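Each in structure tokens, the structures are laid out below.
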Structure 1
Amino acid sequence: MQVKPQRDALPADQRLKITEIFYSIQGEAESVGWPTVFIRLTGCPLRCRYCDTAYAFHGGKWTSLDEILQRVAEYSPRYVTVTGGEPLVQTNCTVLLRLLCDTGYHVSIETGGSLPIENLDERVIRVMDLKTPDSGENHRNLYSNIQFLRGKDQVKFVICSRRDYQWACDVLLEYKLPSRCQVLFSPSHEQLNATELAEWMLADRLPVRLQLQIHKYLWGNVPGR
């Protein structure tokens, strides 16, 4: 899909620190399976034990919003995902999301759930983690974000153990999450067997969706894929 943005030139100081921009298959969430451009921003305040993108904590390259949009347009995508690290740690992330929506892309953000989401453009799909106990970061969950989730958004739990699973079930009940948005349970890669998680979900009749990271089945845990 060739999309040409209609906009004025952007100020040169509107930049973001970028770890990578790449084209791949979306491995999770509602748009799983679709060819997608990923914009991975640098930096994250969390240190989850199962993190698979620690290379995005540091480094990166300061890149103008104009250059980011030009690089995305080279792939003529339909879907664009802004991810990290934690993309919302950079204030200009919200500007980038708005510009991507204005350009005509189907835009989503993957956020760790520790920073506010209420000021995001209404057109952006929010894919928000709630960190489980075994992540080591569940004390950082910003539960006030839940009120800003809509039917088209998704909340994700990365499940590492039976303890994580039971905790997630309790959160589902307390916040009535299935009535608010889509709920995804994802087994932590190489920590919890996906079949075991599926069997727990079926036994408890949970109204949630099992999510497997298909990009890891295709390419393994390879940066930029």
Structure 2
Amino acid sequence: MYGIPCLGSDAYTLSLSLDKMATREIALNSGIPVSPGLLINDAKEIEDFNLRFPVFLKPNYEGTAKGIGQKSVANNLTELTEIAEIIIREYKQPVLVEEFLPGAEFTCAVMEHPLRCGPVLERGICATSGIGIHALEKDGIERDYRLLNTLTPEIEEKIHIWSLKICKAMNVRHFARLDFKCDSDGNPHFLEINPLPTFAIDSTYAIMAELENQDYNKFLGGILRKIVL
């Protein structure tokens, strides 16, 4: 805002990425599949509900898996109403409800200028709920996970193309991480984007450095040099 040079996306893109319904619309307008979903502002609106169960519920304006837990999946209207009421009461915002995708979950990191995609990585999902294990760490669930090992070159290519399309549509700069999850037939769907990803030593970017057999500090330095130069 003050004209000071910075790395990463601007405030508008960062704010837009926290509106999950808005980013879903951007993906759809870019020809990228998303799971059928809707917003609920009041639990009473559920009377007009027409999605197929099970469904996944989460606050529409949060990141870092806030509002997501083992009980985020509803199998009927009673469970849906109970979960929606809790989220609306505790977070004071609409609830995004989507048909639950039970398949493998993948993440794709983009970086540099112009943006390029790193290798697509599969994320562990909870063996009992099918929810991404990274979203359940606060629940103390660390080892109850499984990998489906369904990543193919075709799926990776799709995710690369879709990730760059979404980043272009949202004016993402320099780095971001995008998440995708598959339906029961193994078809990937866009979940959400994080244009302010962590660079922690156990994060996606650190794993990429390991895959490329690079020291992590040098790997990050290389990304920054390619942005600045």
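Just so you know, all these numbers are worked out from the coordinates, no wet-lab data involved. Keep in mind that what you see is a predicted model, and the values were worked out from it rather than measured. Cβ atoms are built from the backbone, for glycine too; each structure is taken alone.
Can you say which of 1, 2 returns 19 when relative contact order in percent (Cα under 8 Å, 6 or more apart) is computed?
Working: 1: 19; 2: 24.
Source structure: 1.
Once distance in nm of label points 7 Å out along Cα→Cβ at positions 64 and 208 is evaluated on every structure in 1, 2, the highest one turns out to be 1.
The value -9500 for helix-only ellipticity at 222 nm (-39500 (n - 2.57) for each DSSP H run of 4 or more, over all residues; to 500) was derived from one model only; which of 1, 2 is it? Don't skip to the answer; put the middle values down first.
Details: 1: -6500; 2: -9500.
Clearly, the read-out refers to 2.
Can you tell which of 1, 2 yields 114 when volume of the Cα convex hull per residue in Å³ is derived from it?
Matching structure: 1.
With FRET efficiency 1/(1 + (r/R0)^6) of positions 88 and 112 (r between Cβ atoms, R0 = 35 Å, to 0.05) derived from the coordinates and found to be 0.30, which of 1, 2 does the value describe? Computing FRET efficiency 1/(1 + (r/R0)^6) of positions 88 and 112 (r between Cβ atoms, R0 = 35 Å, to 0.05) on every structure in 1, 2 gives 0.30 only for 2. Each of 1, 2 could give FRET efficiency 1/(1 + (r/R0)^6) of positions 80 and 136 (r between Cβ atoms, R0 = 30 Å, to 0.05), but the derived value 0.50 comes from 1.
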